[in-house]
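Quick note: the coordinates plus some simple rules give every number you see, no bench work behind them. Just so it is clear, the model here is predicted, and its values are computed rather than measured. Cβ atoms are built from the backbone, for glycine too; each structure is taken alone.
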Structure P
Amino acid sequence: MKLYEITEQLRELMAMDDVPAEQLQDTLDLVNEEFEQKAEQVAAFIRELSLDSEGYKAEIERLSDRKKAIDNKIDSMKDYLRVNMQAADMTKIKGKLFTITLGAPTETVYVADSALLPDELVYIKREPNKTDIKAQLKSGAEIEGCALVQGKARLTIK
């Protein structure tokens, strides 16, 4: 039986008025026991998924580090080829497998200190400070477009 089915069965039993109290209690005990067993199975599955997730996270980090090392090697090899082509005054190499072209350099902007720039030349990201908003709302302040709402109940599995 699925957990939601057991929950529905519990609700139905709680709503019954015509069943003797002792019989109702015995039935409730059985259903509660089944609910607890099922809940424990769900918790075990959650724990298993959490371990899988941690393993995937570690593997992602390992592969990301490896990708970063390979990307750095690619950049290093491109710089090596670029510098040597410039030193040899070559702009194009036609080989059997590849055609390598050295284009004109592009203009880039160097900014020594972005704090010295006027606001119209800087991106400004606007984000709500939820910690301060929560504190003000709790102290009774009214802030347009903001309210304290109930989040999800916290579930702990030990």
Structure Q
Amino acid sequence: MEVVIIMGSKSDFKWSEEIKDALQRLGIKSTLRVSSAHKVPLRVLDIIKEYEKKDVVFVTVAGKSNALSGFVDANTTKPVIACPPYSDKFSGVDVFSSLRMPRGVSPLLVLEPEQAALACAKIWAIKDRKIKQRVEEYQRMLKEEIKQADREVQ
């Protein structure tokens, strides 16, 4: 089981690295790749084909005009999670390019790196008991943080 993180350009590396780090904390292997649906679509297809016979989840990281997420999703039967980096330059409205997809194209949209990793883990938890246990532990930890915060403010 693996997560393949495809970023649209190297400028998406820091965001992608955050996803990779969160996946690592959940015990999930990931691979970083760079390719652009706008500039080198045939290369994106090659990357998809490389992983098509494996158990993978794709995470796409592309801002501005996010064709990458829809393009990857339209060319695979594997789950695709779009996690576009936030852009102050456009006040976040560039996320709309990740929301509206044509019929038959359905990448999931998750806006934060840690939550994208969690979504991947939940997909894998369907098949893998150890990953399910890690997700449950992560959720317990977050609940305990809230309980602790409540105790502190009382």
Structure R
Amino acid sequence: MKSTPLYLATSLARLLVTLWVGGMWAAGYIVAPVLFKTLAPDNILAGNIAGQIFAVIAWIGLVTASYLLVFIFATKGRAALREKRFWCVAVMLVCVAVGYFGIQWEMAALKAGVGSMDVMESAARGKFALLHGLSEAIYLVQSLLGAWLAITLNKNL
């Protein structure tokens, strides 16, 4: 069994990608839809639970992307800047940052502003729907990039 530092660092990178991308796909395309279907018509509860799950996935993404960028740069040097995988991870990191620290926080502020009322039945409905759609689009881009990253993972990570 190999136990060199590079082997261990590479193994950690692969595990983190698996956790992040698998978590993204599971949360966004399995768990969230099931929550909304199962808890209907209580969309507030379903949204709150889904939001907590997406927050965990976002933090996993921040940690994983940061590790991967450092790892790729450490193993490839300046040549990392010519690597598709490096830029894929960088774009995914931007998606997480914009989606979680920008859009999700704004959506949470809109929800907090209407109290216990459903935000979709308030005056903030239009803005919330726009932000939610933008969040979904960013999440889809991130998910597709994550799929590409996972598929190409064994090629010279």
One of P, Q, R was used to calculate helix-only ellipticity at 222 nm (-39500 (n - 2.57) for each DSSP H run of 4 or more, over all residues; to 500), yielding -15000; that structure is Q
Assign the value 3.0, calculated as distance in nm of label points 7 Å out along Cα→Cβ at positions 40 and 64, to the correct structure from P, Q, R. R
Between structures P, Q, R, where is volume of the Cα convex hull per residue in Å³, for residues 48-95 alone highest? P
